[in-house]
Structure P
Amino acid sequence: MSAYKYLSKSGTSIAFLAVVVLFVIALIPIFSGLSAFNGIPTEQQAFSEEGSIFSLGILISIGLLILTILTTLVLSLFQVIGNPGAAKKGLISFGVVIILFVILYSMTDTNVVGSLRTTMDTFKISDSIFSTISGGIQLSLVMLVGLVALAIVMEIWGYFKNQ
């Protein structure tokens, strides 16, 4: 059996099992250091030595995110190379999303005051990072509203199409 056939048959199960194993590995330091972590006042927990019990889980999450992004890019590239005509709509959609993100990024007001500015200063978040985060959140909201509207329109369309 070729690797492709094996992965298309068992790949989802293998990925799920790997994530469960990584999740259990990430929980080990959390449960072993939870009592010491809870003994620290809430305001100091994020900056304390005991706060590092979450580091392994964060590193595993970052690693899985990077693996997901790389896999998506590589498989998308193979799809585009293999069938560029079918990929045209996807590439146009990706371009629209990138343009929308750049617009939302550039429209972000970085002159914030109050508790948000204090938090940004405490965690050393620059204005460009703030704009990136804000643009990403706004893009997510725009896409959510668009998807809900599209779902409603498609349901109405399907209802009248089947009448």
Structure Q
Amino acid sequence: MRGFSLMKKTGILVLFVILSIAVVHIVQAVYAEEEDSITVATSCYVDFKINELKQEADLKITELTSKIEDLEKELQEIEQYGKFVALELNQDQRLITGASGEIILRGGKAKAIGGEGGGLSDITAGTGADINTDEDVPLNHLLLISRDDGRGLRVVSSKAWVLVKGPYTIE
């Protein structure tokens, strides 16, 4: 009887182990199914995400287009102000240049107009001295305007011919 009891206990133990393994496999299978269902997306969700990405891309494209337009405007200004412009001015007209402006009086007579920070820097003279307000502007000298503070020249002859580079206004 003892042998039968041991066999019975061993059988129950084997049955218990087999059932435990089966339960573990069933739980894993159910969990895997749930996990798979989480990763499955509906077409509405996919469309939503695609539209969301498209809107982000459109926004970036708009931003980049705006930046390109701004850079093109800057380039046009650089190209415009990077060349000397020939002007014919009449008596008492004033040529006022902006920062980094350059002036060359080619003909006629003019007086300097200084600004708060000083006069016109005479690069050609090489002395380091400015041409200050109401001083004569020499012919064919390159004059540099360092600041946008109202510097320029005033024509005192009937006509004057000037080359100017950079931003300017005529008054």
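We did not get these values from a lab; they are worked out from the coordinates using the rules stated. None of the values given here were measured: they were computed from a predicted structure.
Quick rundown of the values:
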read-out	value
Structure responsible for -0.73, with log10 I(q)/I(0) by the Debye sum over Cα atoms at q = 0.10 Å⁻¹ calculated and labels P, Q on offer	P
Among P, Q, structure where helix-only ellipticity at 222 nm (-39500 (n - 2.57) for each DSSP H run of 4 or more, over all residues; to 500) as derived comes to -16500	Q
Label whose coordinates, when relative contact order in percent (Cα under 8 Å, 6 or more apart) is calculated, return 27 (choices P, Q)	Q
